Structure 1
Amino acid sequence: MNDSDIRSRVHQYLIQKTNFLKIKDTLSEDQLRIFVDKAITDICYEEDLEMSMEIRISLIRSLVSAVISMGPIRPLMEDKTITEIMVNGSDKIYVQKEGKIHLTDIKFENNNTLLHTVQKLLVSSGSSRRVDESSPYVDFSLGDGSRVNVILPPCSLVGPVLTIRKFSSDINTVEDLINRKMFNDDMAEMLIASMHGKLNIVFCGATGTGKTTALNVLSRHIDQEERIITIEDTPELRLMQEHVVTLQSKSANIEGKGVITIRDLFVNSLRMRPDRIIIGEVRSDEMLDLIQSISSGHTGSLAIVHADSPEDCFNRMVTMMMMAGIQLSTEEIRKQVARAIDLIVHIELFPDGVRRITYLTDSYFDEASGQIKLEDVFKFVQDELKEDGKIIGHWEKTKKKPYFFPKLVKRHVYLSTDFFDK
């Protein structure tokens, strides 16, 4: 039995065979250590397990740290209906629930206690990053995939500000997203075909709309044989394929040296024989390298861009290319982007708390007319606003085959026979 199996067995034993979940809130740090140590002794005896002292100490440390590092916000982390936690100083803690923000009655004792919790979270994450007065903001991920942002005084005037975007472990399949009304069956068929057909897709939308979640779920339809390279500032992507290489940018050290940017990693990834490159978020001149790599044959690229509409997304991509100082006219850059990107997926968080794909937009350069075109394959139309705030609507589908359709046929990926006639 390997280390990970032993750890998994101990976790299951604590939850299923002891009252750990009930009493962990009432125990001090020392009492937690004693409780976990005894549980490990019991399971080793009952199941005849052999465990080295190194693994035993590591297990106790990780389990106790997971409980105490959260401080008073741990119940919020355990509440599956909460998607985001926003701590504005020690005495104001907000949560996002069903798409709406609420002020809670939970507080930290003071800003020092909050800062201590921040440092404990950072240590328990296993990240090599730091946050202090000289480097007052940081992004990192927790063990469960939740994304954390911290900003400290003097940049923050209200004390330490902690923002946690929780990872949704219960959203794993396309059916899960359909049940949450993010899109319908026809759109799911189109998106899955786009993954198999190695289209170049950009997911766009505002913060917290579910771009990364949608990309995570849809990426599971990438063929297992492909070599995938992911590039991110903060690890959020959770791909299920086996052949995945994950790269993460690096901030400067205490001397201000050693910065490794998304663009640096992207350029290096082209030498790593990728079948697919997935960028967690494109926000700067790395867009130039992305577009040029697609144009040179690296198809099937996926990326995330913050934008309010497909048109805004397209314009932002053009602007980001121009930031690289490329010596081309704006019109020529627009043509390159239109030729490289096949599909723009725009996602929006509606006032009723439902995240919906509002547009699947075909992006292309029409050689005949010499025009750049953005044409919606699917578009969400709001029909009614109920008294309780619920939004009723439907998705309209074009009957015109999109410009990228021949690429699917070329790769032997087919939609339903009557897909554009339904």
Structure 2
Amino acid sequence: MKKFEELVSYDFSLHLLSQQKWRGIGEFYVDALKSRGLISASEIVSSVDVPSSNRSAVDGYALLSKHTAGASSSDPVLFKNVGTAYPGSPFTGNLEKGQCVEIYTGASVPDGTDSVVMAEDVNLKEDSVEISSPALPGLNIIRKGEDIGKGQIILHQYDVIMPWHIAALLANGIKAVRVYRKVRIGIIPTGNELFPDSEEMVENTTPAAISSILRNTFFQTLVFPPIHDNTDEISRTVSLNLSRVDMLIISGGSSLGMMDNVPEAMGTLKAKTVFGGVRTSPGRTTAVYSLNGKMILSVSGFPMTAMIMSDLYVENMLKILFHMENYRVLAEMMVDKSVNGKPGYMKLVPASIVPGEDRKVHPLGSRHGIKISHMIGSDCLIIIPENVEGYKEGDNVLCRLW
């Protein structure tokens, strides 16, 4: 078994990734109501104030606050009700001192008033109301433009569209929005052991692990049938399917042993090697190639290693393509027992968040890689940089949350 001759650090692999010229993702217009979870392809600015006028936040009575000065339970101020304001049907008359307007939630606040007293805070007296405490200016009023101000940015380019964005779009009368189409990620599993005629067939769980962790609203994963560890079969499958996707992930065959033919297949296709091998544990044999401006990510056939490395490098491709910084959340927490690093390697350790007030994490796993059993019950990965030997109980660690 030959080893990788020169492994690069994880940070340097990201630098190499960022230096490539990758093909962009296409754009199209979609109904605003169907845009949830897609990535905005343009900046959108509000052209209106929402609400378009001062509106009442409660059911009550609109009045001029200065006329309530000195009001108390023993000496209430009496206001005569001279009309009613409904949502969509405002009061348009003029008010004099000592007059008020009955108003309902969402209705425009009448001219000449600056405060709305809640209905439950007044005493009704035939066609008048008693106010027993001073009202402040702006009380229970939603100001013009308070929801969205004219000129406010609703969506930046590359924002993932959320429900509140859709509400703002519709409030502006925007029925369609330009978005990037879903990022199409193809997954090709390799391995002679994945076929029924193998002497010792292995269940093909790796593609499911990869596609499941990439199950975001802006991804579309396509899992291809397994292929043998054969240079011609790998190169042929890549050639036939590269045009159907934006990125390819090949699981298995990532090393340089006799049965690992991805590097040779990439050479046959004249793909550019971005890097071949990275100093991470797990994931040492991870490699990235560039072919026709598209990333081909080669990962281990071990399910959890393939899943984690796919997630890491797809995340960094999102940063390159969409400047996306919040795909996974990083948080600093305290480790509740010592955890060892691996000299010269960035080590990733599954961990569970300990219930309680203190933000603590409990490392899971063993010295022999990450297994499915380690991931069950995990909430994050502890990141141990390559220049850190490990952490002691009580040390703060950086965690990548699922």
Structure 3
Amino acid sequence: MVNQIKTIKTILEDVENDRELSETDGVTLLSQTDETIIDVIRQTADKLRQKQVGNTVTYIINRNINFTNICEQHCNFCAFRRDLGDDGAFWLDTEQIIEKATDAVKRGATEICMQGGLNPQAKLNESSLQYYQQLIISLKQTFPNLHLHAFSPQEIQFIAREDKLSYAEVIIALKKAGLGSMPGTAAEVLDDNVRRIICPEKINTQTWLKIVSLAHSLGLNTTSTMLCGHIETPQQQIQHLSHVRTLQKTAIEKNYSAKITEFILLPFVGKDAPLALRNRVKREQPSLKETLLLTAVSRIFLGKWIPNHQPSWVKLGLDGATEALRWGCNDIGGTLMEEHITTMAGAMGGTCMEVETLQQAIASLNRSYQQRGTLYTTV
């Protein structure tokens, strides 16, 4: 125990002196079970957060729009997807999307976050790209100042495959249509051994990394995420963080005009997930304890490269997300107004938060709050 404490102490002292963590160091931190040591890790992450971004907690007023749950893939963690004609299958038309955006703007939203299933029927003039372009154009024509944060790397690959285009052609066309930034979802865990089990039809690790890096080089900012708390190991979690850190270092070192704006942990919700994975994980709701430790280690491991960290109140509940602000997070996310993907998996965090509720949660920690834009500009 004494030797272990010295090892942890040395690692954390190095962090406070701005040394970058190795993957071995990261696994060592994630493997701790002693509550005293874990609290020291928490304190280190909290100090690093304060040093990097200060005490103010940010939030965004946004609306989440899932335009379809019809999807050709069958991910083992997903309770959202449906086949065309299934009970509960939906596909919003442009008028319905505009209606949701209009309501969001009336409620103060500065961002629409839009993602959907991979629907092969989603075409305009036999072109998938034109369909997605038209969604963007319709929203931007109606609300020119609304930031559109939309279409994951998986959706970029899907459009490119359907229309036989390069990833660059798709990204450039969507950006020209008015896309403001891209969510770094569909990352799940960036380890192909895990992906072959939980999402075998999805893009592999290298394709995800390639598309995100390409987006940065073409001037499109992205977020980054990790689906955690299912079958992955601490080694695979740290490997995921290492991939994300390398992506960000590349964007900065190559002087790309865009980069990763934030990192978000997305704990697995198993209550209504497909049976195969639910039986393996044997957990209906996320483990707050495990998620908080990973939250702290993520802040420490990603270091100066990604200063903004956000918990998921949808998956952890507001109390859990508020606690995560003590473990290295500096942003509490958005109002969302609606959410279907996690809710259909059995999450209990809710689907909408009022601004005042988020502010009260932040104030309960004696921290100040500030509304932000998608790219962390002050609103």
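Please treat every number below as a calculation from the coordinates, not as lab data. Just so we're clear, the structure is a prediction, and the values are computed from it rather than from any experiment. Cβ atoms are built from the backbone, for glycine too; each structure is taken alone.
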Value 1.4, calculated as distance in nm of label points 7 Å out along Cα→Cβ at positions 128 and 152, assigned to which of 1, 2, 3: 3
Identify the structure, out of 1, 2, 3, from whose coordinates Cα extents along the principal axes in Å was calculated to give 95, 50, 39. 2
Output -5000 (helix-only ellipticity at 222 nm (-39500 (n - 2.57) for each DSSP H run of 4 or more, over all residues; to 500), calculated) maps, among 1, 2, 3, to structure 2
By the measure relative contact order in percent (Cα under 8 Å, 6 or more apart), tell me the structure among 1, 2, 3 with the highest figure. 3
When Rg and Dmax of the Cα atoms in Å, for residues 312-359 alone is computed for each of 1, 2, 3, which one produces 14.5, 39? 2
By the measure distance in nm of label points 7 Å out along Cα→Cβ at positions 16 and 72, tell me the structure among 1, 2, 3 with the highest figure. 2
